[in-house]
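Dropping the structures in below, format is structure tokens.
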Structure P
Amino acid sequence: MSIAIETPGLTETQRQIVELARDFARTRIEPFAAEWDRRAHFDRAVIDELGRLGFLGLSVPEEYDGMGLDTVTYLLALEEIAAADASVAVSLSIHNAIPATMLIRHGSAAQKQRWLKPMARGELLAGFAMSEAEAGSDAAALRTQAARDGEGWVLSGAKAWATNGATADLMIVMARSERGISAFVVPTDAPGYRPGKPEDKMGLRASNTVALALEDVRLPGEHLLGEEGAGFGYAMEGLDAGRLGIAVQAVGIARRALEHAVAYCADRRQFGQPLREFEAVQFKLADMATRIEAARALVHVAATRRDRGEDITTHTSMAKLFASETAMWVTTQAVQLFGGYGYMRDFPVEKLFRDAKVTEIYEGTSEIQRIIVARGLYPGA
């Protein structure tokens, strides 16, 4: 069962993109999501198909072979993918949000030609590596080193929890050079780039998440992205876009949990009547639907601000905070409504519950989002 939760006033282009994403999600992703979760792997062919449809370059300007769509349209499409399987959605989100944003804003003409264009065409899958074992929420404490080597660079260190780390074709890697934290484009076939075994995760099990070892990875000088020492600022810009992706991923997870709950409560009978006839159940479903709508609205407001060129750091943190906690709350209620069946892997809400949890953690924990929002209340302080 699908609940028609639509944003009013969609343009014809937006409707076409949503319909394309929804059709692909329902036919090529959702029927296989449970099996991918059990295997902790999905086939790269799914990403390649999405690439051919333009979904790896939704927000990349047309001059760089992207679709040049606004952020709201990109997020509408991503929600449909997330509702089918959050593991596929996060691979798309990381690629579209952080590496693409950093290359668009700070890449040279040659870098955009070499990497951004094939990324937008779906020929290259990109990832992002910033976190380390001792540099999670305190990202500025990262220790990976970038040393000058004539005109080039040598990267040495280790990264943790890198999405797409073993499946991407290139990674944007953050490392500390003499002038501060810098960003580097690292092809994953570079000698010394060594992904670890996939992490055995609670949720998003089909998404590739690995630790990375960078063992004297030698890069030509043109692999430095933007200015030396400016990488931390670039990463924060990328994370603003990334957090919108995670927020709408959370909305998609929550929406699908609600759809399953509504269908189940219509079919399941107890005490001689469908569950949906019980007032306590009705109130729970009503609260679930209301929180999802509110979360989506926060995400779209922040996206609209981004398209207007406004500072969105506070608003993306609000959206990510509220949407992720909504996803966790909604999926918890869905499991409760399913009762004992909700705890079983044969039923879909158990997976959605597990997938929801990480949205409160990655790309900035809920605690970090609250710090950012609170700081935003005192600008200039």
Structure Q
Amino acid sequence: MAGACMVAAILLAVFLRAPSAADSNASPPDAPKDLQNVTINLKQARQVRVAQVVMRDFTPGVDAVGYVDFDQDRLAQVNSPYAGRVREVMVKAGDAVKRGQALFSVDSPDLTQAEANLVSAAAARVQTTAALERAKGMAQAQANAPRDVEQAVSDQQTAEGNYQAARRALRIFGKSDAEIDRIATTRRVDGELRIDSPIDGHVSTRTIAAGDLVQPGNSPAPITISDDDSLWLVANVSEDDAAQVHVGDTLVASLPALPQQNIKATVDYVSNSSDAATHRVTLRATLHAPPPGLRPQMLASYRIFTAPPASHEAVPADAVVREGTGAMVVFTTADGLRFTRRPVQLGPLQDGYYPVLSGLPAGQRIATEGALFLSNALALQSQ
């Protein structure tokens, strides 16, 4: 009986140790997936270009958008200081003008009145001067009373004061002493107010014609004179970057209208306030002797360099892959077949290269063209 029990126990142990059919068909556990490395074959390697990481100088700076503007310090909005009807316009848009050159003339009732006052004052001056001479002659002959001479002197002084006041009034209208003398001598009232250019430059706009009525402060001004030898480069910097820019920084402008030319200038003004609507800070640079083809109101993109250059390892733009999470990665390799994914921290793009701030060991070779292919291959491998 004891022997039978021992045999039964041995058979049960053998049965429990024997693998079942289900156990024999079970798959081994999954190997861990490699999420950082991808290997390609020689045919695939033809789609990938490998280059050595190089050192380049990068100048810190900020980007901005803006436009080209007239140099407002050399721009004249020419208007008539008095109301009247335009008699003649002597210039047209695009004309070069000199300071003091006549631009247009106006029939001014105010000038007509001032000229009439001069004619009247000049006649009274002549009359009272003659009366004073007669009174003095009669006084010598004792043919009149002393008070008559005193009255003649008073009348002549009053007339002289009125005459000088009338001359000063005409000077306010821009009349020269020669023109005033002519009006006083000929007794001819014309009323033509001539408006002259206050600066040298070109007529950029003209909005009047003969017969138009003009008023002081007309908007737009009848004629605008600009100095084409100086323009403003106006940039609008975001509030986040405004603290980095200063007067004296170098500014480089690129314009869609002049795609082959970068324009360099120096920042000479930074606003002390931010625009409430756009939340941007305005800065500008004065461009002397602007290149041909550059015109006010053209759109421009700006790069303002805010510090001296610094040397960094550099990777070309096509070597960088931006992943869906926002991470920026490059792929390093030793043999051109096995590539390692490396997240990196990059600075702003300059001249087609990113400065590497961290994440890339020194002396690496990286995939340039074809980096996106490697990223896609690694994503498929990870599924």
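Every number here is computed from the coordinates shown, using simple stated rules; none is lab data. If you're wondering where the values come from, they're calculated on a predicted model, not measured in any experiment. Cβ atoms are built from the backbone, for glycine too; each structure is taken alone.
Structures compared: P, Q; top value of mean count of other Cβ atoms within 10 Å over residues 49-56, i.e. the largest, recorded for P.
Can you spot which of P, Q the value -16000 was calculated from, given it is helix-only ellipticity at 222 nm (-39500 (n - 2.57) for each DSSP H run of 4 or more, over all residues; to 500)?
It was calculated from structure P.
Across the set P, Q, mean count of other Cβ atoms within 10 Å over residues 329-336 reaches its highest value in structure P. When mean count of other Cβ atoms within 10 Å over residues 185-192 is calculated for each of P, Q, the greatest value falls to P.
In this comparison of P, Q, the computed figure 1.00 for FRET efficiency 1/(1 + (r/R0)^6) of positions 129 and 201 (r between Cβ atoms, R0 = 35 Å, to 0.05) is attributed to P. One of P, Q was used to calculate distance in nm of label points 7 Å out along Cα→Cβ at positions 305 and 345, giving 2.5; which? Derived from the structure labelled Q. One of P, Q was used to compute volume of the Cα convex hull per residue in Å³, and the result was 294. Which label is that? Structure Q accounts for this read-out.
Given a computed value of 27 for relative contact order in percent (Cα under 8 Å, 6 or more apart), which structure among P, Q does it belong to? So the calculation was done on Q.
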